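Input: structures, listed below.
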Structure P
Amino acid sequence: MLLDELDVRRTAMAYLAEKLARSGGVVTRAELEKFSYEGRPLTLIDQSRGIRNPAELAATLSILSQPAGPYDDEETADGLLRYDYRRGDPGGGDNRKLRRAYDLGLPLILLRGIAPGVFVPVFPVYVVRDDPAARCVEIAVDEGLRFLPTSGGEDLRRYAERLTRLRLHQPVFRAQVLRAYDGACSICRLQHLDLLDAAHILDDADRGQPVVTNGLAMCKIHHAAYDRGILGVRPDYRVEIRADVLLEVDGPMLRYGLQEMHECRLHLPRRTAELPDREALAQRWATFTQR
């Protein structure tokens with residue numbers, strides 16, 4: 001018997017949202033496999049394929065994306081994700097259910113693999129184009145991208161890119177950075193995940209990329225201070241607080257949260273490959289010292 005398509009998806013997404021709030025933005029394969037609906041087990045990820053098509057549903061429930069892996073995807077020029085059919089018959093089971101999600105306009109869950117058994121879920125996403133000749137569909141990662149015209153000009157393209165960055169790249173970036181820093185602020189070691197951000201060393205305007213080496217795990221206070229030029233990080237991984245702020249008197253938050261962080265050393269990732277890029281830090285440091 002087929003289950004209620006929309007209710008299953010709403011319930012699954014609520015389950016994932018609860019997990020994400022506690023984990024810093026990631027779920028494990030075990031958590032995806034533990035999901036149940038009305039007391040019935042209903043795993044959210046397939047054991048061996050990139051498309052999860054439960055027998056109880058008429059359309060695909062989730063799709064897996066592992067950049068540079070077997071389930072890769074590709075961003076199109078208009079901010080969508082191209083997702084290939086599975087091999088074989090375009091009208092076969094997996095492909096048929098994926099195309100059925102398009103026909104019915106159903107929300108899907110996109111699982112972005114960032115480490116073995118660790119995923120960043122992005123939801124809801126939608127199949128907005130089906131191209132049997134090219135054997136692929138195109139996925140919108142935001143509701144605002146579902147009905148954009150295919151030839152909307154440069155302004156619409158930039159709008160689509162911005163939405164995709166916010167909905168897709170930023171959550172993956174945050175999850176990867178917090179994972180590298182063991183879920184703690186690199187300055188004060190605060191470990192409340194809901195109060196932690198992934199701060200960019202260089203932003204888009206300075207050609208910064210959403211990769212771990214261009215990120216620092218920071219609590220919201222230190223992230224805001226970093227972005228506003230109150231706090232700087234030297235290329236030798238030392239923190240400095242702006243000179244005028246060091247002289248202020250304004251209660252315990254200023255004293256303990258900022259002034260006492262002056263000259264402290266960053267708490268760094270254990271893996272050398274995830275250390276902050278010193279050249280990026282030097283560029284950002286130059287901006288800080290010119291204020």
Structure Q
Amino acid sequence: MPYLGEIAALITSLSFAFTATFFTFGGRLVGSEIVNRTRLLFGLALLLFSHRLFLGTLFPFGVDGQRWLWLGLSGVIGLSLGDAFLFQAFLWIGPRLAMLLMSLAPVLAALLAWVFLGETLNIGQMTGILLTIGGVVWVILERNQHAPSENPSPPRPHFGIGILFGLGAATGQALGLLLSKLGLYGGFSALSGNLIRMSAAAAAIWLYTLLRGQAGNTLRQLTQRPQSLPYILGGAVFGPLIGVSLSLLAVQRTEVGIASTLIALTPIFMLPIGALVFKERFGWQAVAGTLLAILGVGLLFLS
């Protein structure tokens with residue numbers, strides 16, 4: 001099928017937009033912490049099923065300790081801590097702006113790889129980094145430039161700290177990507193690597209939950225608000241199962257730069273979702289800043 005990789009990348013981007021939407025609704029019902037804990041269990045179950053279906057084994061047993069170290073750290077930092085920041089950012093600044101801040105993750109990953117792995121950045125890539133940062137800053141500043149007559153979105157008292165949480169989420173994902181690269185040496189299966197990452201993240205966050213004595217409260221909240229479970233499950237399906245699987249197919253069937261750029265279009269899909277589903281109000285500056293940020297990401301990957 002022609003353009004299969006490009007189509008898979010576009011569907012991946014749309015899937016991640018649905019994931020953000022589902023997790024936002026789930027978080028409004030039971031809180032971001034419970035969403036994070038529960039979706040890791042759902043995601044782990046879905047990845048175990050996928051690993052058995054596509055690779056013939058339930059789990060990649062026999063993996064050496066060094067690979068476990070890098071992939072495990074990647075999961076804890078990227079999926080536990082980073083996504084904990086992200087889910088709270090969904091509630092405080094909305095999924096549209098939170099996902100736009102996540103477009104900084106590849107920028108931060110490129111900078112970290114430049115510092116710690118000795119990877120070089122050419123002029124085009126540095127220009128892409130500046131465009132992405134500029135676009136994100138432009139969108140953030142747009143919030144304070146609405147006139148009262150323009151019917152702005154309802155005030156968000158935690159907007160400033162929400163921006164910091166979004167930046168923390170992007171940093172966590174960037175560190176997770178960097179550590180994943182170290183753990184996927186030697187052509188190791190990306191699906192197996194993702195399963196190890198998810199396993200480590202779920203183990204870490206549930207150990208922390210048990211030590212805090214919050215396991216019972218988590219189950220109680222889910223029992224009292226069972227309507228949150230379809231949202232959390234929906235987010236897990238569109239994220240770890242559909243999104244990640246199609247992203248692997250996209251990278252396999254087309255150039256990595258093209259696939260990465262198309263996958264990074266999630267903030268574009270979040271614009272109509274933000275307007276129609278979350279009733280957000282934003283002006284042309286938000287749209288232009290989002291397009292500028294996406295252009296920067298594309299330039300970073302394609303240079």
Structure R
Amino acid sequence: MAISSPENRQSPMRWLVVAVPYIWLALFFAAPFLIIVKISLSDTAIAMPPYVPVFDGFSRIGDFFSQLDFENYIFLTEDPLYVEAYLSSLRIAAISTGLLLLIGYPMALAMARAPSTIRPTLVMLVILPFWTSFLIRVYAWIGILKPEGLLTVLFQTIGILGPDQQVNIFRTDTSVFIGMVYSYLPFMVLPLYAALEKLDATLLEAAADLGCPPWKAFWKITFPLSLPGVIAGSMICFIPITGEFVIPDLLGGAQTLMIGKTLWTEFFGNRDWPLASAVAVLLLLVLVVPIAIFQNQQKKVA
């Protein structure tokens with residue numbers, strides 16, 4: 001009579017634990033994405049929903065493939081508006097990520113080198129903005145950056161601006177970058193802090209004993225060893241910034257062209273669901289490369 005070992009009895013439970021995240025992704029990512037792909041291959045119609053379904057079921061696979069319509073994707077590649085929107089989104093995301101890295105790295109380095117007794121407090125201060133609604137925080141920047149806002153009042157008070165002068169950065173790319181950096185800074189600082197905190201301080205001591213100046217020790221030791229945090233923080237910020245809608249809509253002007261605003265306009269303004277779905281699918285394909293880089297880096301860290 002065969003007796004099952006504890007490992008065999010636990011294997012179904014282990015399989016279930018591993019399957020849970022895949023089931024979650026299938027239900028809340030794969031299934032909605034397939035629906036979006038289906039709508040993107042449909043034709044626009046004046047109805048509710050405002051598109052003609054490509055197929056009504058999976059009973060006839062041949063009919064399904066014969067009805068596929070790629071005209072929405074062809075239109076996106078030919079219309080300069082959408083090409084410019086994609087390129088502008090990538091540009092804004094790249095610049096914002098660079099600014100986040102320049103600001104977040106010194107913050108994370110200072111946190112990692114602070115006394116261990118105050119590090120939890122510093123981490124709490126970094127995540128403190130999350131205790132307030134994201135939308136409210138962005139709206140607060142409107143009151144700061146608008147021409148008659150708090151920034152203008154401050155500069156007039158300390159004498160940088162005259163009584164009749166105003167700060168005119170609201171509804172520009174500058175205000176968008178300010179909003180991006182403020183909103184996504186914790187997502188950059190925390191991965192950097194996690195990587196920098198693990199560094200062995202004796203390596204820097206050894207470098208100093210061998211006559212290595214601090215700036216050279218930073219570029220030869222600290223920065224290379226923190227690259228996993230740099231890559232993780234950059235990807236965590238770059239990917240959502242590319243599709244950001246709220247910040248460019250509230251802080252940006254008409255000249256601020258990002259694919260998130262274009263997507264919203266097609267869905268709710270023009271009610272062109274097939275074209276908007278095609279925009280969303282192409283956006284995901286554009287982000288596949290950084291997502292793959294991020295996942296690969298996470299595997300290396302693990």
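Throughout, read-outs are computed from the coordinates displayed, never taken from laboratory work. As the structure is a prediction and not an experimental result, all values here were calculated from the model. Cβ atoms are built from the backbone, for glycine too; each structure is taken alone.
To which of P, Q, R does the computed value 13 (relative contact order in percent (Cα under 8 Å, 6 or more apart)) belong? That value comes from structure P. Identify the structure, out of P, Q, R, from whose coordinates distance in nm of label points 7 Å out along Cα→Cβ at positions 14 and 238 was calculated to give 5.3. Label of the originating structure: P.
The value -8500 for helix-only ellipticity at 222 nm (-39500 (n - 2.57) for each DSSP H run of 4 or more, over all residues; to 500) was derived from one model only; which of P, Q, R is it? So the calculation was done on P. Could you tell me which structure in P, Q, R was used to calculate P(r) over Cα pairs in 10 Å bins from 0, in percent as 5, 18, 24, 23, 17, 9, 3, 1, 0, 0? Answer by label: R.
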